[in-house]
1. Assuming -4500 is helix-only ellipticity at 222 nm (-39500 (n - 2.57) for each DSSP H run of 4 or more, over all residues; to 500) as calculated from a single structure, say which of I, II it is.
2. Consider the structures I, II: one of them gives 18.2 for mean count of other Cβ atoms within 10 Å over residues 39-46 as calculated from the coordinates. Say which.
3. Out of I, II, choose the structure whose coordinates give Cα Rg over 2.2 N^0.38 Å equal to 0.98 when calculated.
4. Hey, relative contact order in percent (Cα under 8 Å, 6 or more apart) derived from one of I, II reads 25; which structure?
5. Taking FRET efficiency 1/(1 + (r/R0)^6) of positions 143 and 223 (r between Cβ atoms, R0 = 41 Å, to 0.05) as the quantity of interest, name the structure among I, II where it is greatest.
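Read-outs: derived from the displayed coordinates by stated rules, not from any lab. A quick note: this is a predicted structure, and the numbers were derived from the prediction, not measured. Cβ atoms are built from the backbone, for glycine too; each structure is taken alone.
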Structure I
Amino acid sequence: MNYILFDDSRRDNLLPLTFLRPVADIRIGILTIREKWECYLQATTSTLTEDYLCKKHPLRKDDNNILINGSVLPDARLVDTVTSLKPNQAIVIEDHILAIHLTSEEIDNVEEADYEELQYDKPFTSIHNVWDIFEKNDEALRSDYALITEGRASAQIDKGNRVLGKENLFVEEGATVLWSSLNATTGPVYIGKEAQIMEGSLIRGPFALCDHSVIKMGAKIYGPVTVGPHSKAGGEISKSVIFGYSNKSHDGFLGHSVIGEWCNLGAHTCNSNLKNDYSKVKAWSYSEQSFVETGLQFCGLIMGDHSKAAINTMFNTGSVAGVCTSIFGAGFQRNFIASFQKGGTAGFRNIDIDDAIQTAERMYQRRGLQMSETDKEILRDVYEVSFKYRRTY
C-alpha cells in the first residue's frame with residue numbers, strides 16, 4: 001500500500017508554521033506527525049500539499065493509495081482502521097476527511113472524490129490551530145515515549161544526578177546529563193542521541209530533548225516541553241515546543257509557545273502567557289485574517305521559521321510572528337508581525353528576500369550545513385504568498 005499524508009483546507013489555521021512545511025512535518029510530542037505515522041505503518045510516506053512545497057516534498061502515486069490527513073496523530077486503533085480501508089472508502093469526521101483509499105487518478109481532488117463514508121467513533125488527537133501544538137503536547141509526548149521506548153533499555157547517566165521516577169526516564173546512547181535534577185514522576189523524560197543536559201538544570205516531565213540538542217546550565221523547565229533536534233535551550237521554559245535547529249540559549253521566560261526551525265531568541269527575551277485581567281487570549285488567525293478567540297487563558301508566542309528576536313525583546317500574550325522576522329527594540333511588541341518584517345515598537349520595514357536568504361545561509365553555515373537551492377526557492381515562494389499579510393508600519 002502507498003501512504004500519502006495530505007494537507008486539507010485547515011492548513012491556513014496552522015500558519016505561519018506551515019509556510020515552509022506540510023502539516024505532517026509539524027513536531028508535537030517527541031516526533032513529527034509524519035514520523036509517528038511512519039513508525040506505526042513501518043512504511044515511508046509522501047505528501048499532497050501546496051504546489052510550491054512539492055519541490056521538496058514530491059507526491060508519490062501508486063495503483064492503491066491510502067491518503068491520511070496530516071493533522072491527525074496516529075494511535076494503534078486508528079492505524080488498524082485506516083489500513084483496513086477498501087477502495088473508495090473514507091473516514092470522515094465533521095465534514096473533514098480523516099483517511100481515504102483512492103486510485104492514482106482520483107488523488108488530485110481528494111475532497112471531491114466519491115466515497116463510502118465509514119463511521120469512526122473512537123477518540124483521536126488532531127491539531128486544528130497553532131495553539132493546539134502546545135496544548136496537546138503533553139498527550140503526544142507521553143504517546144511517543146511509549147511508542148519509541150517499548151522493549152528497549154535506557155542508557156545510564158552519571159550518578160551525580162538526582163532522578164525521581166527513574167522508571168519514566170529514557171536516555172539514548174551518547175547522551176550526557178551532569179549534576180542535574182530530573183523529575184519524571186509528573187511525566188516521562190526522554191533524552192535523545194548525543195543530547196546534553198549541562199550542570200545545575202532542573203527539569204520536570206513530561207519533557208523531550210531530541211537528538212543533538214543542549215540544555216544550558218541552570219535551566220528551569222516545567223513540562224510538557226519539547227526541545228527539537230539540534231537546538232539549544234536555557235532559562236525558564238514552560239509548556240512549549242521548539243521544532244528544531246533553534247536557539248533559546250539564555251535567561252528569559254518562554255511559556256505556552258511554539259518556536260519554528262532556525263529561530264534565535266536573544267538573552268532575556270521573554271513572552272507573556274497570561275493577561276493581567278485573566279481573560280481569554282485572542283491571537284492572529286491567517287485563515288480569518290483577524291484576531292480570533294483561542295479559548296485559552298494561557299497563550300504565549302507563535303514564531304515562524306528563520307525568525308530572530310534581539311536581547312531583552314518582550315512579546316505580548318498571544319503574539320504571532322511570521323517567517324523571517326527580525327524583532328528588536330524596547331517595550332512590548334505588536335501581537336502580529338508579518339513575515340519578512342524588521343523592526344519593533346518604533347516601526348517595521350520589509351526585509352528584502354535576498355537579505356533574508358543570506359541570513360538563513362549564515363545560520364546553516366554555523367551548524368556546518370549548506371542551504372539547498374530548493375530551500376531557497378521555497379523561501380522565495382513564501383515571500384510572494386505572504387505578501388498580502390505584509391505592509392510597512
Structure II
Amino acid sequence: MSKTVAIIGYAALPCGKWQTPAEAEIATLEHEVLARLVIEATADAGIEKRDISSLCLTLPREYTRQKYFGTFMASYLKLACTGSVSEALGNGMTGGLAFENACNDILLGRSKVALAMGINFESQAKAADLMMSSMRAVGDVDFQAPFGISPIAWGAMDAMRYMHETGATREQIASVAVKNRAHAALNPLAQFRTPLTLAEVLNKPPIVSPLGLFEVPPRSDGAVCLVLAEEDVARGLGKPYVRIRSRAFYHEGVHQVSDEPNDMIALNALEIAGSSAYEQAGIGPGDIDFGELYAAVTIMEILASEALRLIPRGQGAVWAAQGRTSLGGTIPLATSGGLLSRGHPPYITPLYSFVEAVDQLRGTAGARQVASAELGLTAAELGNYNAALVHILEGIH
C-alpha cells in the first residue's frame with residue numbers, strides 16, 4: 001500500500017502588523033515567534049520534538065535580517081533532522097512549495113513527521129522597496145518593469161476584460177470584498193474583522209481602476225507552522241486529522257503575459273492543475289465543500305473559481321453577488337476571509353489556506369464552519385496564475 005500524508009496539527013499567528021521598526025528598543029524577532037508556533041503546533045498534533053525529521057520553510061522576505069533562516073531555526077530549536085532542512089521560494093506559491101517539500105520527504109520515506117512552516121514580516125518595510133521588489137518580480141525586468149506594472153495592475157486588466165466579456169458589473173465584483181470581510185469577522189486569525197457594506201467598498205479610492213482600496217490586499221505580517229505526518233502516524237494518534245487526497249501542479253511556461261495571443265481570463269494553468277487534482281482524487285468539482293483560493297484581488301477569486309469549475313464560466317461575479325459563495329451558499333469560498341480580509345503575508349499565504357482547511361475539515365471552525373465539510377480545495381499561484389498548485393484535502397474522523 002502506498003504512503004499517504006496527513007496534516008495532524010498547526011499553529012498560526014493572527015495576520016496583522018507585528019514587525020518592529022529597526023530603531024525600536026525591543027524587537028519582535030522572527031525566530032522567536034516561529035519557535036513558539038512550533039511548540040504550539042506539535043502540542044496540537046500530539047507528537048514530540050524527537051519525532052520530527054524535516055523542517056521545510058518558506059524563504060523569508062528580503063526584509064528579514066537573519067539569512068540561512070532554515071538552518072538557523074534548526075539550531076535555535078536544537079533539532080537534528082534526517083530528512084531535510086530547506087527553504088522554498090516561488091512567488092505566491094512559496095508556502096505551497098514548502099508544504100510540498102514536507103509531503104515529499106514523507107512520501108520518499110525520509111521522514112515520518114515533517115514541519116511546513118514560515119514567517120513573513122514586512123509591515124515596516126519602505127513602500128518604495130516593496131514596490132521595486134514587486135515590479136521586478138511581475139514581468140520582464142527590462143521590458144515591463146520600467147513601466148511600473150504591478151500584480152494589482154494585472155488584476156485590474158483582468159477585471160476590465162472580464163466585465164467586457166461577461167457583462168459583469170463593478171458592483172458584482174466588489175461584492176467579493178463584502179463577502180470576505182463577513183467571513184473574516186468570524187475568524188480570530190483575520191487582520192480585518194469589521195463588516196463592510198458594498199457602498200463602503202465602492203466609495204474607497206481607486207488603487208488601479210476598477211479596483212479600489214478594499215479590493216486589494218493589505219500589508220500583513222504572519223507566521224504558520226503545520227505538522228505533517230505519514231498517515232499511519234496520524235491514525236495512531238486517535239483523533240481527527242486531514243488527509244491529503246491529491247496534489248497537482250502546472251506551469252504553462254509563461255511569465256505573467258504570454259507572447260502568444262490567449263484568453264487572459266481563462267487561467268489555463270489553474271484549470272489544468274485542478275482537473276489533474278480532481279482526477280487523482282477520483283472526484284469532480286461538485287464534490288468540493290469549500291475552497292481557499294489564492295486571490296489577491298476580488299476579480300482573481302472569481303476567475304480562479306471558474307477555472308476550477310466550482311462555478312460555471314462567466315457566472316463567478318453573479319454568484320458572489322447572489323451570496324452563493326458565502327457561508328451557507330452553494331460553494332463557500334475564502335471562509336477564512338481570504339487575502340483581502342484575513343490578510344496576505346505573501347510568502348506564507350498558502351499556509352494560511354491549509355490552516356483554514358484543517359479547521360473546516362476537523363470541524364473546529366466555530367461560527368464560520370461549513371456544515372458537514374468533508375472535502376476542501378486549496379490553490380496557490382505564481383504570477384497571474386501562470387502556474388498553479390492545487391490540493392484536495394479530506395477530513396478523517
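1. Numbers: I: -4500; II: -11000.
Source structure: I.
2. On the way: I: 14.9; II: 18.2.
Source structure for this number: II.
3. Details: I: 0.98; II: 0.93.
Only one of I, II returns 0.98 for Cα Rg over 2.2 N^0.38 Å, namely I.
4. II
5. On the way: I: 1.00; II: 0.70.
Largest calculated value belongs to I.
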